[in-house]
Structures are given as C-alpha cells and as structure tokens.
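Right after this note come the structures.
Quick note: the coordinates plus some simple rules give every number you see, no bench work behind them. Worth saying up front: this structure is predicted, and the values here are computed from it rather than measured. Cβ atoms are built from the backbone, for glycine too; each structure is taken alone.
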Structure 1
Amino acid sequence: MRESRTTMSSGTNSRSIIFFGNERLVSGLTGTDTPVLKALIAAGYDIKAVVANDAGTKSRKQKVLEVAELAKANNIPVHTPHRPMDIYDELAAYNADAGVLVAYGRIVPQKLIDLFPFGIINIHPSLLPKYRGPSPIESAIANGDVSTGVSIMALSAKMDAGPVYHQVEYHLPQYETAPDLSQKLASLAATELIAALPNIFNRTLLATEQDESGSTYCQLITKQDARLSPHTQTAEQAERLVRAYKAFPRARLTVAGHDLILVTAHIAEQSNGPLDVEFSGGTFLCIDELVAPSGKTMSAEAFAKGYLNI
C-alpha cells in the first residue's frame, strides 16, 4: 500500500492516547526533536501517558530522554518499565483509545495491544513490507536506495508485519546521512499521522494487509558491520556505509596502521591526497573528516600532518 500525500478529514481530537517510544529512529542518535509527540500534543489529543525505553540513556550519559522532558513539561505521566507488561494494570487504568508507538525498542505483547479499542498505531521508517526490523534507515542508505518512506501501521505481535493504514514515499538524496534522514522521516511521520488519525478513529481509513511475498528484513547493526574492507567493497559501498553508520556504530578503516573512525568521505577516480584509499574496482574513498586514535575529530589534512608527518 504505497500512497502519495493523502488528504485526511479534520475530525475531532477528543481521543485519548498513550505514547510509546523514544522517537530515536536510528541507533546511536543522541537527541531528537520528538516531532510526533509534539504534534500529538499540539493537535489537542489527550495524551494519558508516555512509556519510554531508558535502556540507552546510561550509555549515552543522558539523565533524561527528550520524550520524557517533553511529557513532564506538559504534565504527562512518564513510565520507563523494563517490560511494558510490568505496568499493564497502570496502562489499563488510563482507558486510552489507542496507543501510538515510535521507536520503542521493546516487544509489545498482543495482550497489551488488545488493551486499546483502536490498538497501537506504529510509525515505521520504511515502505513496508520492505525493511522490517530495527535498522530500516541505515539499510536504505547502505544499499543505495533512491527512495524510502514512512508507514503508519497497526502494531501486531509479529515484527512490523501488521496491516498498513497509510504510506508516504520520500526521495533519498545521495548525500543523506542516517541522523539527518531520521529527523526528516520523523517530521514527515508526524505530519502524516496527524492527518491520518481522525480517519483511523472514525474508521474511514482502514488498514491493508502487507504483501508477504515482498517482505525483506534488516538486522541489528554491530560494530563489525562498520569495518570497511577495501578488498571486498567498492568505494561507493564504503561511502554509503560512512553515511549510514554515522550515528552508530560509525565506519572504521585502518590507514597506515591507525584505526580511524570516518566522519565524512567522498569518492574519486584518482588519488589526490594522503588519505585516499583504493577500494575494489579501482576507485578511491577519500577521507575528508575523521576521528583520530586520540579521540579528536579532525580533517584529513590535520591527521596527515600530525600522525603521518606529511
């Protein structure tokens, strides 16, 4: 079910919602503008509670999640259970009409989904059934896709397999990084969700089952995935990984015995600098900015002078 921008009826916003998620659509993202939760509040929906996943906050040395800060500023209760079923009774007591989920990072059992008359409405940053799973944004960039998008779907017990209410396509520029794309898709999702919700609630917008024959899956990304290989990858593939893994796990390459984290790079047919590395196929990945072994971010020129004496 792929659609361009659909005009939705205005409806009323008297419905009550419990919001699930952190709104961090890519791993390693250190901040978000929480556009979906902001849009729900601005549209006048009765947000009964926010259920956030704080598992990553300690590693990021952040005391408060952005969604939690926004919720508290609007006098909305915040829950951070280890498992959502741990607070089933508390959630049931809110008597909310629906849940809205954006990058929650926890498995939601069917019993909890069934708690809501309209179920839980999930935002997924891909054109389902493509890229079911935890890394659709990174996968779209890494694979060189020319477009991606946002799916508004009914959450189901099977991962990202629920029926789809609405989709919108987004043209993917060749320079897009995962953090930038995350914010753009989140903002797009907020706009589309606010437009779609009235018709979901009045049941004039019905969800369509996904075509299982077209389903693909993406996996959790590990640090090993970000290790670039000049012998087996082309420079084009490597440059896409630099952009796809900019937030986490960050692309790595060993140059002159130094293990480098690549921040930005470009492709060239010929070598013009000390940090131009030849990849399979004969083209070069030209490093523009990097994180040196010292942990300092610097230009390729500064690294060459300081570490390679060039």
Structure 2
Amino acid sequence: MTRTSSSRVPAPAGAGTAAGTARAASAGPAAPELRASGLRLAYDDRVVVEDLDLLVPPGRISVIIGANACGKSTLLRALARLLAPRGGAVHLDGRSIHAMPTRQVARRLGILPQSPVAPEGLTVVDLVGQGRAPHQTWWRQWSSADQDAVTAALRATGTLEYADRPVDELSGGQRQRAWIAMAVAQDTPILLLDEPTTYLDLAHQVEVLDLIVDLNRSEGRTVVMVLHDLNQACRYADHVIVMKDGAIVAEGPPREAVDADLVEDVFGLRCQVATDPVSGTPLVIPIGRHHGPGVSEDGGPA
C-alpha cells in the first residue's frame, strides 16, 4: 500500500501497465497539469482542508474517496475554481487558476456539480448547447463548429436519440448522460465530477461510469471525480486520492493504496480486502457485527 503525506507528489497512475500505455497513447498532446499547493480551504471560520498538496495525474481517471465531511467535495470545488482558497493556490499549467480569465479556465476545465437541476422544459440538445458558452464571444456567436461539437457530444454519450426531449422527463441515467454530454460539448481536457452516480440505481451507475471511462480512453481527458462507493472507485480509477479530516492520507493505484488497514483507519470499518474476480482490483468486504467469523445467523456467538 502506498501511503503519502499531503506534500508527496504521485507518479502518474497506470505507468508501465498495458492500460496506462494505451491511455497515454490515446491522449495525443500532453494534458494540462492541474496542481494544488499548500491549499487551505474554509467555510466562514470552519477550516476544512489545511496545507494540502496534490498533483492530478494528467490523462488519467482519479477518484477522491473518504468518509463523509472529510473535504472531498470541498477539494473538488477548489480545483474547479468555485471556492477561493484561504491559503495556497491551485495552478493550471503553472498559472494560478484564480488569476486566469474565467473564459480561459472554462475552455480548459469542465465541472459537473452534484445533482444539477435543469430549468423546466429545457431540452437535452439545448442543455448540451450550453456547454459551448465558453467558446462564444460578442463577435463570435453560434457557429457550425459549435453545432458539430454538440452533435459529437450527443453521439459520444448516447443521448442523440432523445435530444429533443425535455431533461426533466428523462430517467435518472438518461438525465445524467445529458449533463455529461454538456460537459463533453464544452470540450475541455480536464473534467471534474462531483458524485456523478448519486441517486442512480446500480445499472445506471455502471452505465455512467463506463461512459466516463470511454471518454477518458478515447480522448485522453483528465478526469477527477468524487465517489462514495469504494468498490466502484477501485474498479474505475487509475489513481485514488484518499482523504481523512481534510488531508490526503494515501494515494496511488487502487491495488497499492487500498487495504484493510486503510479502510479501518479512514472509514472506521472493519473489512477484508479481496481481489475482484471481474476486474482484478481491490474488493472491500465489510465486516458488520452480525456477519463476522464466529457469529451465528441470529447475530449471537456461533
């Protein structure tokens, strides 16, 4: 297992593996570098993150995991320029993200917040079209390039067939695909997703996560997302970022970073960690009071 202090900078996940090589080959030009240095984040007087350093592996899928209220979404908001740090800085290709023009940031970095809501009656195609806003100026309005980007995003996310339907009439999985299509149409090399599977049933969770992997593999997009499900994080991440009490306590490829000791330390959960028979990634098996060795069916001693 790879443990780290908040000052450690990780090597890109997947390096030296067939999957890592394939993704690097598909990425084309070097992906932008997103880095946090000495980050201090707070809401009013409540400090959530203190002195955090992070280098996001470019061209990879990174998943932030940790217990509730550990700072996962707060960190993602800071990386997305939605929350100004009280100390330290977020840098995009060596420049402070807060010193960059908003439109320039929006052309490099897309954010899909937790549980977004579309205006009533807004169609999928119109929602996806909003992703082109950063590319509009007063002298350059909607163009054929914008239309092509929207059509490509609809095709890539499997939403073309219901492009004319209102977003609020779609199923949970379809709706989430539509929001991801908007982010794809924005055409940014970095995509940040805050709990993209929230409120979805298991089949739709897998559908959305598979789509995110498709976007990463086909286009080399850097993806950072927050997930609550440890096993999904291990299965879909090239790189996990494990947080506890506002600090990064471990990071690296799931096979190296996630073990039973880490899960108990971070989540307060006793478990066994096996190998997922499908993906070969860590499979966390919780041990509850009623399911451990030596426990009978009624919950008492065997």
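Points worth noting:
- For 1.45 (Cα Rg over 2.2 N^0.38 Å, for residues 162-281 alone, calculated) the corresponding structure among 1, 2: 1
- For mean count of other Cβ atoms within 10 Å over residues 210-217 computed as 16.6, the structure of 1, 2 it came from: 2
- Distance in nm of label points 7 Å out along Cα→Cβ at positions 66 and 178 - highest-scoring structure of 1, 2: 2
- Across the set 1, 2, relative contact order in percent (Cα under 8 Å, 6 or more apart) reaches its highest value in structure 2.
- Structures 1, 2 were shown, and Cα Rg over 2.2 N^0.38 Å at 1.10 was computed from 1.
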